[in-house]
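Structures are listed in the sections that come next.
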Structure 1
């Protein structure tokens, strides 16, 4: 008979408190290279507890991070990433006196993954016993601790107190053994790759905790260090004598086995044989998948299946926490693995993962002040016979107006969209602004689209802040000449591939060219052709419509190809009063996730500024007033249906 994991109190709003190691992982980008020859690294959130907090959150659990980070920039990065992933950070402490831990990793599959831990008295080892808040623990179903949290006397005291509070608060207690011999001082300081060194001392520290545990997760080597025997079966028996916990034995490519006190035989689930890129993080991904089932009361066979699938999926990707799947991704893999041998490289799975990493667009409504216009300003300067230096001066004034509104609306997701040609200093300052930032990538007025950089596109975007979104104004129409269509599609495909590789959000502003039919039907057909060519922007930036029927016509195409995509509506220099009707139509469908309005806000102030009829110091106030009016119109328009 199948075994079911224990039931949990459904009134407890928090599923899991993850206590322990959270650090910054620096993974070498040069695959198959010795670590000493690595030239560049990708920065990720890492650490066993941190990875599981992120992994379980992506799978739909409400997770919390119980740890400590430095007040250094790397600590700020971890806090920001945890918030982005929806992890509760109420119990995340900080310290001025200790640096956030770092890990360097080389990626040389299938067997070499050199690993160096920089953890000398690091921030996440500063958790104190008093940080285990009993009232907070009473809101949680379970506490997860890790073996790393037992490597020092101070951390052992904090971990034991957390377990005590958890038991008294009615929380289940989980141990992920997470045995790293180097962190116990059992190998050379630079040897983080070694996974097993027998140690009676480590066994003696682990075993007093075992009676209080409800679930133990570990590899064969980790179970052996917990059991203290040289043979796996003997270690399992030794653990069972002192603990009634369910034991989950991770067996890598062979999947896992689950041992319960009530069952004579272990419980297994199918493995997912794949080609490994990076084995680091497989165990944390497995634990995340298993806990998604265990904390929801699923059968243990299901828990094991989800653990196996999540571990397999993660090791095909470069990082650990960023590689972990959403629950939708996980189900897609399980359902399609046997009938589609290329499922791991399929556009549908990759798209699901991009949305997992970057966030669902419709969950990120933006109110964008767009002043990335260039040719429009240049033509105006030419007509007025004034210097184009006025453009940069004016854009700085617009920026001052934006900052004023941003300061007055701290709860709003405000964004600016500005070009580097006339707004370079604005972009530089905005990298530290705390609001959303977008940058155009197209050369103004170009068709077919050209990039505004002479550099390689990847090289250019990799130098821009990773949080910025990329906007491209892209002319397209089903009736374009075939050569123009193919060229436009090829260039958009290039841009999307770079954005995907760098995990940048792409906003596609599609314009139906002048001289060709423009209506909802043509826009719907153009959207369909884009999707048929396997191009999936993060957002569409589209014109509003005067009728509900037209809006429904092309949003139906979005429902067909990409139900989760968001639409940002633009303004076409319409008067402010026009937007009340437009916003009601736009927000009648769930794709609506904000606006990107420019000329309707800044064009009259520009004409007054450039002609000298209004003093420069008055411009920020005019911009702020109009921008705020637009935000208010959006907020008071009809809300999308539930």
Structure 2
């Protein structure tokens, strides 16, 4: 067992001694990296340093206010000639490798930080891996804590307080960051923050697990992600351990086939998992937005935030796009005095940390977008707030505009000069800006048969997991199905740039009593669009239907996530579907397409199309239903965007 180390409390004479004898292994911190100041060394600067040669590792068990101790690894620069800020990340995914002599390849958000010089701190959160206590998934914040009561905010505060008192060589400033679940811990840690916490970067943070992050979108279960994640993550851990969670073996590479054979979801834990999967069962006990989920909504607590905040997200993040946008918007709304910056790039989940960001799947962005972010945004943010280095000229929103593939700076997000633009559905698959004026002799509605036994795939390729590239994937395979409605504009004569949220207002009817409604916004490329060069996969980009944004609404939640209601069979009903923000230009010569469907499998679990608790559904409950989408003056259907040019 690793003991609780106090030898880092070096007396003054010891620190002086080490300062005199320490060999200078570490160069001065680098500042803003750009093509202008160090063009010859740019590639060299991106290379990782030898962490073990430049840092000394210590392992501690830091006591919290309730007496539990959290396992924490601390990496201190061997150059004692200066003081350093502390960079903290708290994670449920392990601070491996364990052992004072075991080092990871990199320490900070990127290797740039390793060279710049920080005291890096990594902590197993409460109840995970080597930390004591009980782990609670997305532990609710407690704004009225009594003596000895804890939450993630207090655990962060207690950790920082201990570090400042026990780790020598710091400059008194602390920064915090994290991606995905660690992004949640970063966001939670800036609530009622320790005064030394000066800068925080929640990156793809979880904020609300029922409305838009990870497990649900607008009340619909994101099946493939929830099942695969919980099958590995939600295993009992009765005591601190270094053992890694076992992986789940699907016995097939075909996720569509696996999840079709899964059977009723409420039987899955007993059929597939020998260990107790407590949180998976908990999810299925809470099929509506009840107190269980509402307590895990972090947004109401993001007020009076003192640290500077850099929220980072990816436009094509398959997991937590919602969370990044919501943290920024919530701070702007209820914590207006906070230094609040949003960064959105053309990235998959977490891709900005260790990829170049030049493409996602088949879609090219014509520049190394991740490198730009790491060198020009992320490192300068922390250098300025934690070291006082450089000049920080951050816009409030720094976003990448896909289509044109350029970075844009805005004073607020969405931009104030963006104007609403409406695309209306018409008969014969026509999409334009003209509201229906007369009853169309071609028909007042379009319809399709939705069969839960033959759901629409979310991806053409065979995959077992949540495919990171699906948010930009070619949709031609879906457009050819009879259970997908397709509406498309004429060729665009000029660029159309949309920014901010997208809202679909549909007038629909169903022969069932519940239904899912999936809306996809698609960029249709010209037939002569050039293929990639080189092109080893043989991708044909002419006529490519790039998914720009898509999301789902579980119909029974159309008016309330707390109180679901059935549809009246055959009755036209209005359903509003909010889609996350975009920043995309449909170029002249392209077309804008909207696809509407009622399944998206196995991304989204199958709806039995009967009003019921889906987690209690049996095989016989799944029924075919005829879905209609109306496009008359009285029962119009449309998609509204914000257009900036």
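Read-outs throughout are calculated quantities, based only on the coordinates presented, and are distinct from any laboratory measurement. For clarity, every value in this text was computed on a predicted model and none was experimentally measured. Cβ atoms are built from the backbone, for glycine too; each structure is taken alone.
Mean count of other Cβ atoms within 10 Å over residues 361-368 was computed and gave 17.2; which structure, 1, 2, did it come from? The value was obtained from structure 2. If you line up 1, 2 by relative contact order in percent (Cα under 8 Å, 6 or more apart), the top spot, with the largest value, goes to 2.
Among candidates 1, 2, the computation of helix-only ellipticity at 222 nm (-39500 (n - 2.57) for each DSSP H run of 4 or more, over all residues; to 500) that gave -12500 used structure 1.
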